[in-house]
Structure formats: C-alpha cells, structure tokens
1. Suppose distance in nm of label points 7 Å out along Cα→Cβ at positions 83 and 283 works out to 2.2; of 1, 2, 3, which structure was it derived from?
2. Can you spot which of 1, 2, 3 the value 4.9 was calculated from, given it is distance in nm of label points 7 Å out along Cα→Cβ at positions 51 and 187?
3. Matching task: 15.1 is the computed value of Kirkwood radius over Cα pairs in Å, for residues 123-178 alone. Pick the structure from 1, 2, 3.
4. Of structures 1, 2, 3, which gives -24500 when helix-only ellipticity at 222 nm (-39500 (n - 2.57) for each DSSP H run of 4 or more, over all residues; to 500) is computed from the coordinates?
5. For structures 1, 2, 3, which has the highest computed value of relative contact order in percent (Cα under 8 Å, 6 or more apart)?
6. Thinking of 1, 2, 3, which structure, once distance in nm of label points 7 Å out along Cα→Cβ at positions 67 and 91 is computed, gives back 3.0?
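Just so you know, all these numbers are worked out from the coordinates, no wet-lab data involved. All values derive from a computational prediction rather than experimental measurement. Cβ atoms are built from the backbone, for glycine too; each structure is taken alone.
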Structure 1
C-alpha cells in the first residue's frame, strides 16, 4: 500500500478548494493524505497509478483485495456529495458507475473503474454519440427519485425570486428580454416539476467506455424533476466543434429532436425546461460577475424557439 503524498494533489484541485471553500477547503486538503491512508487500509486497497482530479474530487486508481481494478474518490462532504451517494445507490449500476462502498463521514466513495481515457467525445459521428447519451439518459431518468434529493420545484422557485435583481446586472436590453422570457417559461411549468431522478450534468465527457456495458455515466449531481431539465448538457456537448461547423442552430435542433424522441418527451415542455436550464446557468454567471448572457445560451435558445 502506497501512501498519498501532499505534492500528489493536482494544483488545480488545491486552488479550487482554497478559493472556493476558504479555510474549510484548506483544512480538507491538509487532511487528505491521512484520510487516503485510512481508507486504503480500511478497505484493503493497493494504489494502482497516479492520482488524478475532477472538478471537486481527488481520484486514486486502486486494486481491491483480489486484484479487481477500482477507484477511490475523495471529496469534501457537501450537499452535492450526499445527493450523489443517494443517486448512486438508487441507480445501482444501471447505466451508471457502480458504487462499491462509501464512507458516510467523509463522503468518500469506492467506485468501479471505467476507461477514463475514452469518453463519448471520442465518437466522431455526432448522431451516434448523441443517440448513445440519449439511451443512457432515458434509463437514468426512468428511476423514480428517492427521498432526500432537491426538487426542481424548489429550484424553480428560487430562480424566479432571483430574476428581478439579476436582470439589473445585464448591460444589453436584448439580454434582459431574453432572461425575462426564460423566466416566463419556467413560471408556466413550475407547478409540475416532475419526479424523475435527473443526472443534472450528462454530457459527452461524463460518459466513459467500460467492460460491463459499452458506455456508462459518471459524476451525477442527482435532482428530482422533469427530464426536460436534463437536456442542456447534452445540447452543449463539444460546443467548440458545434460552432466550428458553422451550423449551430441546425445541430442543436437535431440534437434536441433526437433526445426528445428517445426519451419520449413532449417537445414544448422540454423546450420550456431547457430554457429554465439556460436561466439557471445565466443566474450563476451573473452571480459571478457576468454582464452579458453566454453566446452558447443565446444560440441554444434561438435554436429551440425559432423552429
């Protein structure tokens, strides 16, 4: 068993925790080597490669007692990690990475190991990649959301409360009109928020190749709600390539049609909830200091509303 050295923590993860979580983040980072050593010993794991990091977690490739590859994921306990554990237990490996064990105190997870070097973004044909993602998403949202997850209804209410103040930070009147229209779409749907279990971040890079199934989803941020609210990450996948092709509106429409067909969604309702997702992203951007709407959000909205 090889211990985790402090200098193995990737710099971008250390910087993210230090700036995003302040003293609590720095304390968590300082305790990482001891936490890793404790879990490696408790679960009888052997290190099997270099440490890596996602946006909010440290990932250690490991071997189980009998040599089976797995991954030890270490992350600071937060609402998001609690929700992820609830979702992983409910999905139980159906289209989703399998949870092998977890530590309820530290929110650390022992997960099956997938092929981290091959994501769905490696599939050059966009229809093939999107069809694969849509099939996975259909399986995931078919699972009823268990107790303990945030509700899309609550999130919708919070967003609508934030809109009047957020609009004042937008410099362009056209952006203000768009934000109001997205809020109106959410207001029309907020009374029926749905109860499926959403992934909340299923894009091409969050689908990995595997042996148990050809493709498996990772990194869920589970939420109880309408599947239409889960489409935007797929629509936004590989966005630089979409822009480079010079036909963004048609590509987004093609992706949207494929997703709604496979999931069996009402397109008007799915459009409304996708506008709600654009609203959510924009509110986050404005909170971070943005004074313009993201061009990709404007393009997605235009694609769905000018058919």
Structure 2
C-alpha cells in the first residue's frame, strides 16, 4: 500500500500523519509552529525519518492561510500577507521538493472539509461548509464533492459583522479591527476578556456575544451558498458551551424566512460539530496527497 504523508500546518502547531485514512493512520506527530525556518526544517526531518523505512508516494499540505493556491501564480505555495509574525511570503513547498513526489496543497480548513465529506459529519453530502474558529477563522467550501477555489480561497474570518449594542471591544484584527475574526477568534477572546476561551464559565455572557457574531456568518453562508450542512470546529468553535447558542442565534437571525431551518431538530441536523474531531485536518492532508498522486498517474 502506498504511504502518504499529510501535513496539517496550523497557526500554533503542525500535525504530521502517515497513512491513507482513518483506519490507516499512524499516531500523528505534533510539533509547534514557530518560525518558518525552524518549523519547516522539523517537518522535513520527520518526513525523512519515516521515509527511511518506506518510500513516500505523495505529500499533502493543508496550511493555515491566506496561502497562494493558484499553480499559475508566482505566489503558489507561499503564505500571503498574514498577521502571523515572520510567515508572510514563506515558501511551504520548496523544502518538500527534495522528496521528488507529488505534493497536494489546500488550506487547513479546506483539507478538513474534504475529510469530513469523505469520512465524517458531512459524509454522503455533495455540498457543505466547514468553519474553524481558533487562532483565526477559516472556511472550506465543498461543492459537488470538490473544494471551491477562486481568486484566492473562501474566507470567512474577515467578514464585517453587525456589532452587538453592548459590545465596545475594538477588535483584534490588524487589518480590519472588528471583523469576525477580530471579534471571535481565540486571541480576540483573550484580548477582550484577559483569559482564554476554555476558562469561561458556561453562563458567561461573552458566549452569547460570540454566538451572535457566528450566527451572522452562518446566516450569510446559508443565504449565499445554500449548503446542505455547516460544520463548526476549531478550538473555540468546538467549545461545548457554544454550538447550541449559535443554533439559537441563527434561528433568530433567519427570522423564519427559511421554513426548512425553523425548528430545533432541523438546525441540529444543519449546524453540527465535526465528526472526525481533531483529526479532520491531517486526514484532509492525506486526501490531498492521494489526489496529487492520482493526478500524476493520469
């Protein structure tokens, strides 16, 4: 069986897995995301060590964004302008060329969306959206089973939102201040409250504010993309105190306009947590590797 390497490059950590799917996945290796030089050198070391016992057939990279995904562009495979220190213009693919195998590339949330469609909470659906809320806010859109890639890639984090009347937090996005990411991401919550999201009590009023902003985003996706399901993941998005609140706020946001989503049961089916947990990203990277290998064999 071919050995694929999947690299989920996140804002705080990198997860590297070898295999081909959920039932064929070696225990993932986790390393911190520091500077590009240090991080990518460690990724190469892990791949070289594993390839000594079995040759790699392909590599998949599911990276935090924004990242250049147009193969015709000179920005392909590079991190674009990002608030993450030192990472703007980092070349993700050059260090991997030494392995001489096909490399598939997408965003980390795009890879997660693919994996959830193949094996997880969107299995059997042709169209779905995966939103991750953690270090940032990202979005992967799957239409007819394929990732949507346009002039860049779908973005949800920098959508403008209607501010809650009681919210005077200026926002934490260096580009837009109080955009969605600047209001609900993990760093934004920490800046707003002086403590991390996972330390908030279940009845903390901050959850209602965060849920309201996420409901605005979810309503916008519902109206514009009409997906069969939306998945909400990430360190913040998967918080047990949040999903039910977002469903409730979404119902209010839609205001009865869409009868198919105007019951608790319907919203429970429509807005869900990922089915693969924290493995979505690395499994998506393995899918990207498999697709890259298949494309080379055509």
Structure 3
C-alpha cells in the first residue's frame, strides 16, 4: 500500500496531462510556453531552494553522489557497448543512446518529496544537479567536434546554474529569509505539479517502425540495469537507508522528454526518441514499484 500511495498521485497527474492534451484545443504554443516557464523559472527555483538548505557530508551525501554518477557512467558505457551487436542505422542508434541514461527530473523530485519530504528533495536535487552535466556531456558529445558548443550549453543550463548557486549558498552557511523561502517553496511546488502534467502531455506512443531490439535494449538499460547497478554499488559502499532509497529511485526513473528535443535539434530520429521516452515512462509504472518494493523489503 505504501508503494501505491507513493506512486499513484504522480502517475495520476501524468494521466491528467495525457487527457488534457487529447481533449483540449490549447495548441502547441500553450504547452511549449508552459515547458519554458517550468524549465527556466519554476524548476530552477526548486533546485536552488532544495540544495541551499541541505547539509553536505562526504560520508553520506558524498558517497551517494559518487554512487549516482558511477551508475550513470556504467549506463553510458553499456549504450556504447551495445552498438556493434544491434542492427540499427547510426542515426537511429546515436539518437536513442541518450534514453538509456537520461532521467526525468520532474518525476525525480516529485517522488523524492513524497518519499522523504525536504530531506529527500534535497538529496535528489543534488543528484540532478550533478547528473545533468554528465548526461548532457554524453548525449551531445558530437557538438564538441562540430562547433565547441558543449561547454557553452552547460554554462547556461538553468538546472546546473541553480544547483551550483544552491550548493555555494549552503557551503557559505547562509540562510534564506522567510519571505524568500516561502516564495521559492511555492514556485517549487508549482513546478512539480505542472512538470508532471507536461510529462503526460508529451507522451507519444508512435514512431517506432524499426530497430525494435535496439529500443528494448535502451529501455532495459534505463529501467533495469541502471537501478540494479545503483543498488549494488550503494550497498557495497554502505549507504544509509535514505540515501540508498533516493539514489536507486533516481536511477530507476524513465528518460527525460528533453531527449527528443536534443535528437531533433541534432538532426536525429526524433519520432523514435519520442517513442522511447514515452514507452519508458509507461513501463516505469511497472518497474518503479518493483524497485521500491525491493528497497522496502531489504
């Protein structure tokens, strides 16, 4: 029952997003504008607010970060290792690789908040802040060879900027005024609800006409192999119960919808990536309960 209560509200919001997209005539401009507001304003506010109030300790948060980043690195390597064995065009394969390790930040913080309140939100925000540059580096590595734009893109990424500022704020021992904290908290709460609606509105369960084995491989890496690695590494380094729960949850999340935007911008197979993101989100309704059950049991 605990797992149902944890997951059902967020997946209900995703379903409402699907229904709204199907039944309203608000148009693409509306949904695009909402995505921009969440990505550039509301979500960075939540990341800053969460990380600015967290206490950094290497024996807890430091180890958790290392486990999270190591797990992402393993998933990145796995996507490269599969390339010689799977029949797919280079464009299809390289477009889909990112879906094997990128993560849905909206679901991450929504679930972490319900699982462990402010503590869980802060820990998840750290993983997101450090995971974003690693995943972007892996996903857009081709830009380095073409025009050197990767560092510029990372430097202006609002999620990375917000997390960095929050960490500096925490390390300096500063405290937020009550009014600022209340404003940021309300903006953060809004970002989670709207973000989950946007996840549902962006689902596209069409676009896969070929390379079904490749698609299954990427989804398996993201939803099965990555959380399994995080669980094993977390236990090996002796993570505490809360940190282990958060890092496995982080690793078990479906892929971010921004993977489609990146594929389309680089001339990749956008419809295929949209399908992989959507299929992974739907299947995570089955895999997330499994990982949460496994954590809850052991």
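1. Numbers: 1: 1.2; 2: 3.1; 3: 2.2.
Only structure 3 yields this read-out.
2. Details: 1: 4.9; 2: 3.2; 3: 1.5.
Clearly, the read-out refers to 1.
3. Numbers: 1: 15.1; 2: 13.4; 3: 12.5.
Corresponding structure: 1.
4. On the way: 1: -16000; 2: -10500; 3: -24500.
Attributed to the structure labelled 3.
5. When relative contact order in percent (Cα under 8 Å, 6 or more apart) is computed for each of 1, 2, 3, structure 3 gives the biggest number.
6. Values: 1: 3.0; 2: 1.6; 3: 4.2.
Going through each structure in turn, the value belongs to 1.
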